[in-house]
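Each structure below is given as structure tokens.
Here, each number is a calculation from the coordinates, and none is a lab measurement. Since the structure is predicted, the reported quantities are computational estimates derived from the model, not experimental observations. Cβ atoms are built from the backbone, for glycine too; each structure is taken alone.
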Structure P
Amino acid sequence: MRVVLSGYYGFDNAGDEALLTAISNSLRALDETFEITVLSGNPERTATVHGVRAVSRINPLVLVRELSRADLLISGGGSLLQDVTGPLSIPYYLGIVVLAKLLGTRVVFYAQGIGPVNRKLSRYLIKLVANRVELITLRDHDSARLLKSMGVNRPPVHITADPVFSLRPTEEEIRKAESYLAQLGLRKEQGIIGISLRPWDTFSDLQIAGLLDRVAELGHPLLFIPLQHPVDLEYSRRIKTLMKSPATIAESQFSSTGLMGIISHLRLIIGMRLHSLIFAACVGTPFEGISYDPKVETFLRQFNKSPLFGGDDFNLELAAGKVEQAVSDPERESSFIRKQAASLKEKADQNAILALRVLKGELPVI
């Protein structure tokens with residue numbers, strides 16, 4: 001069976017690369033004969049890193065060839081259908097879906113997180129196209145409510161979880177992470193606090209730097225962990241120059257599970273990137289989030305948490321107090337996180353099972 005994966009792949013974003021790893025692993029665990037082709041921004045790198053066949057995501061002739069041969073198009077996961085980062089994301093990903101449908105290929109929206117969607121045209125296009133796919137699985141209830149408000153009501157909709165919850169680092173990756181940290185002069189016993197940032201106009205760089213200086217007063221070493229290169233790395237360097245306290249930057253690039261290995265050695269991680277928080281949950285590391293997007297708040301609610309701050313509600317004392325509380329009792333935090341993450345892993349595993357049912361014709365074709 002031939003499956004084409006469409007998503008934000010091939011752009012050195014650790015979260016999206018983790019999604020690709022998780023989706024392809026889950027499909028192959030159900031049926032090792034799956035022939036997986038990925039639409040990628042860097043096909044050569046994607047093929048090398050993930051061991052899959054990869055092709056250009058923008059060459060129209062290639063897209064027609066691959067989608068006409070495919071038995072199924074999987075669109076996702078991640079936040080593909082949003083128009084905050086620009087007006088072209090939704091037309092692009094829906095355009096791939098429309099082409100697949102025109103060529104007679106079945107389509108599954110796979111563990112997507114929907115929104116924010118602010119433009120009327122975007123909402124209309126989502127309603128028009130999403131009502132014609134065979135199946136929709138979503139990573140949270142907020143996405144389901146948003147789709148329903150747009151008038152998406154035809155395909156079966158299942159609330160599952162982010163596919164990355166199915167990933168775990170190997171013992172070798174955990175050992176390599178420990179060795180890497182040692183090279184940076186860091187040891188788990190020091191109670192390392194990780195920082196995963198991305199640039200975002202809502203927040204002042206001075207606010208971020210000020211919070212991290214307060215966190216440094218707790219006496220634990222700070223480690224910046226960029227998830228998307230080079231943008232997060234450059235931003236981490238900029239914040240470090242604004243800080244009064246010392247901090248270290250993990251400048252090397254790692255696989256998604258390699259990053260999990262590093263995060264497993266932390267006492268706490270403060271994350272803006274959603275998948276830095278998901279990585280932490282997968283290995284039971286306590287975390288606190290900074291909300292630049294509703295998806296971060298939605299995720300935090302699953303763990304009975306609220307963001308340190310988001311939008312214009314920055315309160316240094318409140319944020320620093322939350323971090324201090326989380327650091328003070330990491331074992332209790334870790335126990336709850338592991339239990340909740342195990343439940344979400346079970347839901348994440350359902351994504352591939354449902355997609356396979358579409359391929360076998362066990363779900364109605366629209």
Structure Q
Amino acid sequence: MGNVVHVVGTGTIGEPLVGLLCDMKHQLGIDEVTFYKHSAVLTDRPKVKGLLNRGGKLVVDKEKIKDFRELDLEPEYTAEEAIERATVVVDCTPKGIGLQNKEKFYKKYEDKVTGFLAQGSEFGFGKMYAAGINDDALNSDKYIQIVSCNTHNIAVAIKTVAMRQSADNFVSGRFVCIRRTNDISQSSGFVPSPEVGVHNDERGTHHARDVWHLYNTLGLDLDVFSSAMKVNTQYMHAIWFDIAVKKETSTEEIIDNFINEPRVAVTNKKLANLVFSFGRDHGHYGRILNQTVAVLPTIFVRNKHEVVGFCFTPQDGNSLLSSVTAVEHLLYPEDYRERIEVLSPFLFDEV
């Protein structure tokens with residue numbers, strides 16, 4: 001069968017991930033891409049046909065084969081068949097379902113599958129991972145959790161501002177995640193006005209909690225805290241950061257750090273819709289795959305040790321980059337970095 005990557009779910013991350021893996025499968029050394037669709041929904045038929053046309057193979061529950069055939073969609077495998085024959089499984093289901101799938105299905109096939117991935121909402125699924133942040137922490141891990149898109153953004157902001165030379169330079173970080181209300185592909189969850197979030201523990205929201213766990217895989221114990229709110233837009237998340245550093249620095253130095261940091265895009269645009277539009281016009285599935293888009297006019301250094309600014313979160317594009325990188329690490333641990341260079345056209349220096 002060769003290398004088979006199975007994606008569970010076709011939502012805001014699952015669909016573009018299947019498309020990306022299909023489009024690049026030869027360069028990535030993947031022989032087959034399969035994807036699981038839970039429900040036979042008429043309005044989803046164009047999406048499923050699009051993925052089939054790209055070369056994906058449809059997977060459904062055994063008892064729903066007839067329902068999909070009535071929509072003129074022919075399943076290739078049943079759900080458990082696809083997991084059993086996969087080399088890597090990427091779970092892109094809604095919050096909570098990935099952990100259920102781990103207990104119900106994935107543990108049964110640990111001896112046959114090289115590795116399992118889940119997305120940011122599945123806290124406790126496996127080792128936290130963000131491409132370019134903690135690659136050195138990936139060993140022979142069977143279960144990997146790709147952190148959320150805003151967690152990616154915070155993590156790379158910390159690295160760029162404070163850790164380019166040494167992790168000891170980081171003192172503390174405070175972050176406000178200004179979140180879009182829902183994805184443009186979603187028809188529910190929109191809020192009529194800004195909605196503030198609550199603080200759940202000593203690190204605030206899950207974003208700082210997950211960043212702490214992410215860097216803890218490298219043996220670091222970071223002083224981080226985050227707050228979050230939703231605003232009534234569907235365009236992009238934004239993050240305000242306040243990072244304290246030991247070594248004296250300047251606004252010019254920090255701007256140079258962002259310009260020269262791999263996987264970081266910079267922009268002089270201060271409107272989210274203009275950045276979003278760039279991704280729609282130039283990205284894969286309309287997505288910028290960079291870890292963050294730093295807004296250069298907002299970056300400022302106070303008292304030589306405090307760095308503040310804003311950066312936009314490229315929706316789930318950074319999660320897609322880390323998902324593909326983790327897949328390649330599982331398939332080709334020796335040369336995965338070279339293989340993911342195929343994604344370079346969707347990583348931008350400037351937006």
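Looking at structures P, Q, which one was distance in nm of label points 7 Å out along Cα→Cβ at positions 35 and 331 calculated from, given that it came out as 5.5? This value belongs to structure P. Given a computed value of -9000 for helix-only ellipticity at 222 nm (-39500 (n - 2.57) for each DSSP H run of 4 or more, over all residues; to 500), which structure among P, Q does it belong to? Matching structure: Q.
Thinking only about distance in nm of label points 7 Å out along Cα→Cβ at positions 171 and 315, which of P, Q has the largest value? Top value of distance in nm of label points 7 Å out along Cα→Cβ at positions 171 and 315, among P, Q, belongs to structure P.
When distance in nm of label points 7 Å out along Cα→Cβ at positions 51 and 291 is calculated for each of structures P, Q, structure P gives the greatest result.
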